[in-house]
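The structures come next, written out as structure tokens.
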Structure 1
Amino acid sequence: MVLETLGLGSQAEAVYRAMLAQPEHGVADLARDTGLPPGAVRAALNELADLALLKPSVASDGRLRPVSPDVGLAALLAAAEAEAAAKQAQLEATRTAIAAIAAEHDRRRDDGSQATRRLLGLEAVRERLAELQQRTESECLSLNPGGAHRPDARAAAKPLNQQALERGVTIRAICRDSVRNDIDAYNYARWLTGFGGQMRTVPTVPMPLVIIDRRLAILPLDPNDPREGALEVDSLGMVTAVCALFDQLWSVGSPFGEAAPTDRNGCTPMEQALLEIIAAGHTDDVAARKLGLSLRTVRRMMAGLMVRLDAASRFQAGLNASKRGWI
């Protein structure tokens, strides 16, 4: 039935249509016409009367006759339209109120600086990122030192990223090459890129970073401990600087889904990064943390590089790599 939006139930509509076809029919005839029991027909007649779709017969024989659809239904439609307009006005007022509450919330959270805002704790950062994702107009950029996301962060970010992508927002993420070795992070990356997002990987990512529409950035208070919170920055100079950092890393990153390229010496970007870390005097443990690899994987990679560099030690491998122009 099509008239339910006017407040007319399906049985009342069936009786009304039958009465329009046979205005002289009584309850018994209408029951036969509609296939409804007599009790249901009487209830439908009461409903039609309440909606002013029935009127007393001009012949004053006590019968009720249907009001013309041009009159009765048009009146119900006008009432429904007025109600819809009132609801729309309420929705617009609610939307304005939400915007005002959000703006007041932002003002209260602001620490007094026009260029920065402190977000204390991981929960505050995630809440703010969820708000900003809803407001993103064109582009969301991110650096992810720990891979694509932690499992709990992936669960929270997935629906927000999907909504943003469906709105036409461009999402570009840079992760460490080691994301390819983490099955959960790898599957998330496949989902993101399959849904229209873009991802590239580099051997090391200097810090977590989110950039919204190239006008606002979220930077960690402590790059080594994201649980401490973050700093929200909208100063032109700072945002320009972090955008330049992102663009530089993006230009050298390997697109997710493609094999990492090798240089003229046959080294992958991760092998080059490992050599640079070792040549700087860092231990295998430090290299493992920077590259997001297990200690065992780093040692296996280092052993292979030592063979290729004809080196008897890690120190000699660093020297030979430098001499040969590998780093």
Structure 2
Amino acid sequence: MSTAASTVAAPARVGAPSPQRRRSQARARRRNTASALLFVSPWLVGFLVFTAWPLLYSAYLSFTDYDVINDPHLVGFANYATLFSDPKIALAMTNTLVFTVLQVPLHVLVALALAMLLHRAGRAAGFFRTVFFLPKMTPPVAVGILFLLLFNGQNGLVNTVLGWFGIDGPAWTTDPAWVKPGLVLMSLWTVGASVIILLAALQNVPEELYESARLDGAGFLRQSVSVTLPMISPALFFLIVINTIAGFQTFDEAYTAFFGSGNTTYGNSAALFYVIYLFQQAFEFLHMGYASAMAWMLFLVIMVITVIQVALSRRLVYYEGEASR
């Protein structure tokens, strides 16, 4: 008996889209991609023209001698070598570092204290939130001028108030030892944005944690250390990183108070921050190549410090999502 080979057609996969449907889905994906690119194109163009291109061009200029008037010509690593022999670089970086070390912890502590007060303010919190944030809208140039008025050593408002309590206020604007502390105190004028961020973090702390802590007999201080600070540590870490970067880029208020107004007092050297010296090299002395090298050096310094902060955050910052894994 002979057996004939029979050909059996393979059954079609259940639910498999037809070729026409696949082509239709591919066209829909392309249309969606084109629509998304169209919506983000203003940002992409702005990023490429005003961020990416200047960034790359400044990297090129850092290896050149360029005075804006004449064409740039390559000088290799000469600008970077000059950075390590320029005494004003060391002075400016030291001033910037001291200012940042003083300003960042004080800024975060004041913002945290105000946020904790607002957290207990109830219905009035919305009004005070607006009040605290409004100074952030003040132009930095106005803040620099206000600094000279408030911290004047002879008749400034700050020393006048100190005099009511029998305290002889320092010469904030002329004594090199008090220039940076004065600028640090003035920087607290714009603490409102940080207050709002911390207030939002405080409002997200589960109330059950405080109830458990109170049942265990924990007071306000113990609750703050064991519950509040760990739960808002991501927000604190964010503020520390952002304010550290901003501290190293300090320019507006100090330049307005000590350089832009034609002030030639001894306090200038104490207020010579890194970005101010960079601005002078670029736009006063027209050393664009050298200023570009300074900018990249500042970028590297900030990047190293930020990497260290991120590494430390792995031990000090509590993330609820990671803890639940």
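Since every read-out is calculated from the coordinates, none of them should be taken as a lab result. It should be emphasised that the depicted structure is a prediction, and the values quoted were computed from it without experimental measurement. Cβ atoms are built from the backbone, for glycine too; each structure is taken alone.
Work out which structure the value 1.79 belongs to, where Cα Rg over 2.2 N^0.38 Å, for residues 25-144 alone was derived from one of 1, 2.
It was calculated from structure 2.
Given a value of 26 for relative contact order in percent (Cα under 8 Å, 6 or more apart), calculated from one of 1, 2, which structure does it belong to?
Answer for the origin of the read-out: 2.
One of 1, 2 was used to compute helix-only ellipticity at 222 nm (-39500 (n - 2.57) for each DSSP H run of 4 or more, over all residues; to 500), and the result was -17500. Which label is that? Mind showing how you got there, number by number?
Working: 1: -17500; 2: -19500.
Computing helix-only ellipticity at 222 nm (-39500 (n - 2.57) for each DSSP H run of 4 or more, over all residues; to 500) on every structure in 1, 2 gives -17500 only for 1.
By the measure volume of the Cα convex hull per residue in Å³, tell me the structure among 1, 2 with the highest figure.
2
Supply the structure label, taken from 1, 2, corresponding to Kirkwood radius over Cα pairs in Å, for residues 57-128 alone with the calculated value 17.7.
Value 17.7 for Kirkwood radius over Cα pairs in Å, for residues 57-128 alone corresponds to 1 out of 1, 2.
When mean count of other Cβ atoms within 10 Å over residues 121-128 is computed for each of 1, 2, which one produces 16.1? Kindly include the intermediate steps, with their values, before the conclusion.
Numbers: 1: 16.1; 2: 11.5.
This value belongs to structure 1.
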